[in-house]
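Just so it is clear, none of the values below were taken in a lab; they were calculated from the coordinates. Note that the structure is predicted; figures quoted are calculated from it, not measured. Cβ atoms are built from the backbone, for glycine too; each structure is taken alone.
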Structure P
């Protein structure tokens, strides 16, 4: 039995995980979710502290603690390791951005070549080269219609500007067992782009999971199964 601390991406809302949590609990595990601060001045430190506070307030943990970071949370979740009341047994990156020391999330896009990768993937899959970003086409293309409608009805705002302006403060990746789960149908961060980026930056191979960028909304059952699989040797 493990406890999963689920850190949302740019949306910053705990709601993002609402379909995954019951799948984990049905399998005998626990889950902690949190909203991240939305003030424009809230940066990496504030987001990391929100995760720490949520874990501390949760009380007694059932089993090892696993931190799961969606997308933009790849910048903030590593800061949590070493700050929690218990050791982090595993850090799982999900369709995530992987920073290097001193890099900002704003620089990441050009440094990794994300735009070219997204354009090439769109052209190869019949959407045309360099299509204009469309939230439903890029993010919600495989999410059930009723879940998409609920997500859009909640509204939302852009993530805090500080998250994109602050250099990643760590000098190296935390000494925590790390896995990288990547949706094979992610149109925003295509699979082959992530294979290259993760191999270059972490020396890891990605583990494919069904679904697109929002796999926690589109394929929660399969994602729960992937999270509970043994970490590859």
Structure Q
């Protein structure tokens, strides 16, 4: 019996609705989630209520890394940003299988390293790159999570995730639309040209993709 076979009986498929909080900051994480079609953000919340996305998880990853790292909880909030399905499993099952070692443990640790690369690169990106390039990078990452060219995303939501003013997102989105890269209207963005979107993106998108390939053998998405 493979290690995957050990956890199959405990996996449950759930439909996750946008806006659902999977775990709050400073609260024990009781379940791990492996998104299938849903997109989940790890969000840092400041005292004044402002939010910034620090991690984006789709079908390549999981929610619940502190479960096996031993920290029990995290300082960020996990919130569903795009509705879809996910596999759900009790934290105790994940922890038990992790402690057995083997391939399952190795994959979880390599995924954690890839996730740390994503978070670190996002922090550098937010400091070094212009909003248009950051928006292009973020849209590519969102596509990788849900594998759909039609993305239900408002400018207010994007500004919160990127940690920039809404006016800046408007200018950047209009620039991408003028180049025929995206079409934006009433809270929906449609990606029209993936090649041009990647060319407009900063190098951060490729850096993260290459690290996922190196560590896990496949790119995000």
**Comparison of P, Q - label where FRET efficiency 1/(1 + (r/R0)^6) of positions 92 and 188 (r between Cβ atoms, R0 = 35 Å, to 0.05) is highest** = P
**Complete:** Computing helix-only ellipticity at 222 nm (-39500 (n - 2.57) for each DSSP H run of 4 or more, over all residues; to 500) for each of P, Q, the value -14000 comes from structure Q
**Test item: distance in nm of label points 7 Å out along Cα→Cβ at positions 28 and 204 calculated as 3.5, pick one of P, Q** = Q
**Item:** For distance in nm of label points 7 Å out along Cα→Cβ at positions 60 and 172 computed as 1.9, the structure of P, Q it came from
**Value:** Q
**Request:** Out of P, Q, choose the structure whose coordinates give Cα extents along the principal axes in Å, for residues 44-147 alone equal to 45, 33, 27 when calculated.
**Result:** Q
**Fill in**
Taking mean count of other Cβ atoms within 10 Å over residues 52-59 for each of P, Q, the highest value is that of structure Q
